[in-house]
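Taken together, the values in this text are just the output of simple stated rules run on the coordinates, not laboratory data. Just so we're clear, the structure is a prediction, and the values are computed from it rather than from any experiment. Cβ atoms are built from the backbone, for glycine too; each structure is taken alone.
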Structure 1
């Protein structure tokens, strides 16, 4: 029962993180990000952290210790955090291209690795 609750919580927070990341990309794409983008960024990081913690619980409670999913999740959390963090700090309008590259990279990683984890080929 505990495993099922944490597994569903992990999936819920992972989906929230993905949706908020898409919203943040839309807000931060312009050269002057919207005022609410900071709130969306903070919520993205909070939900991503909760997804990571519940993923660790699922890993240690469930049958996932000897599979690649925890490592994929860790890689996803780190790449997402680094890219979205640098994109948030890069507010110079002259460097909008590098911010957009980072935003697209973090979203592409989120979508690709989420699809990989959802497909469960391992």
Structure 2
């Protein structure tokens, strides 16, 4: 991402494009409107912002714009996670893990297994 973070609203637009692209602006508006009561111009404004941020590209066919992501969802997720850890946890996973595990929500067996596997991989490094 060159120019900034993807906002929560923009993330919803990106999810549509990560699922399928390229898509026309109208197709994106249609897909987003299934979840959000946004006006078409709102979605188009977000598309313009995402292009300026360097996370979307577009091409035109006549008067129609078709958008495609320039970054993968995994890359955006890593950047968001790093940003969050830097702001909230001073780049340490321990406060996040401790808080997550001390909440009232119990981890299910699959989550515990996945966490153990991640820790085992870290020990191997």
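So if we calculate relative contact order in percent (Cα under 8 Å, 6 or more apart) for every structure here (1, 2), which label has the highest result? List each step's numbers first, then the result.
Working: 1: 29; 2: 23.
Max of relative contact order in percent (Cα under 8 Å, 6 or more apart): 1.
Given that helix-only ellipticity at 222 nm (-39500 (n - 2.57) for each DSSP H run of 4 or more, over all residues; to 500), derived from a single structure, equals -19000, which label among 1, 2 identifies that structure?
Working: 1: -28000; 2: -19000.
Computed on structure 2.
Which structure, out of 1, 2, was FRET efficiency 1/(1 + (r/R0)^6) of positions 40 and 64 (r between Cβ atoms, R0 = 30 Å, to 0.05) derived from, given a value of 1.00?
2
Taking semi-axes √(5λ) of the Cα gyration tensor in Å from the coordinates of each of 1, 2, which one would give 35, 16, 14? It would help to have the intermediate numbers written out before the result.
Working: 1: 29, 14, 10; 2: 35, 16, 14.
Computing semi-axes √(5λ) of the Cα gyration tensor in Å on every structure in 1, 2 gives 35, 16, 14 only for 2.
Given that FRET efficiency 1/(1 + (r/R0)^6) of positions 24 and 96 (r between Cβ atoms, R0 = 35 Å, to 0.05), derived from a single structure, equals 1.00, which label among 1, 2 identifies that structure?
Label of the originating structure: 1.
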